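Below are structures written as structure tokens.
Computed from the coordinates by the stated procedures, all read-outs in this text should not be read as laboratory data. These numbers come from a predicted model, not from an experiment. Cβ atoms are built from the backbone, for glycine too; each structure is taken alone.
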Structure 1
């Protein structure tokens, strides 16, 4: 779903946020939104890594040696 707002509605939204006093100006508000978005992406990446570690630990120890694993990957790549 896509929601399209008019530029006037977007301006009013920013002005309402500025009136709260939490931001000095539009640039400050937009910078904060970008930081929050970046932080959320970072947290999602950290959570994905935690899940991978948890799944890896739960899968146990492989009986294969590093050489076995490399050979297996090489065979799989050659089969493509």
Structure 2
């Protein structure tokens, strides 16, 4: 798995969870700007866990400053 693939997946997961177009989301997009509803975070967390077997507590999502920071975390945990 390379970083570009994980980033593409995170953008897809975020678009699905937050009901946004993938083209509206970049590596620099702040997850909190997309929305803070726990249901959205649960949906995205479930997608990540299904695809990468990396569990992210919903409360932890607020600590990621960007989609890119989430990508880095997933890559680190998936190793």
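Among the shown structures 1, 2, from which was the value -26000 of helix-only ellipticity at 222 nm (-39500 (n - 2.57) for each DSSP H run of 4 or more, over all residues; to 500) calculated? Working through the options, I get structure 1.
When distance in nm of label points 7 Å out along Cα→Cβ at positions 18 and 50 is computed across structures 1, 2, the figure 3.8 traces back to 1. Across the set 1, 2, mean projected area of the Cα convex hull in nm² reaches its highest value in structure 1.
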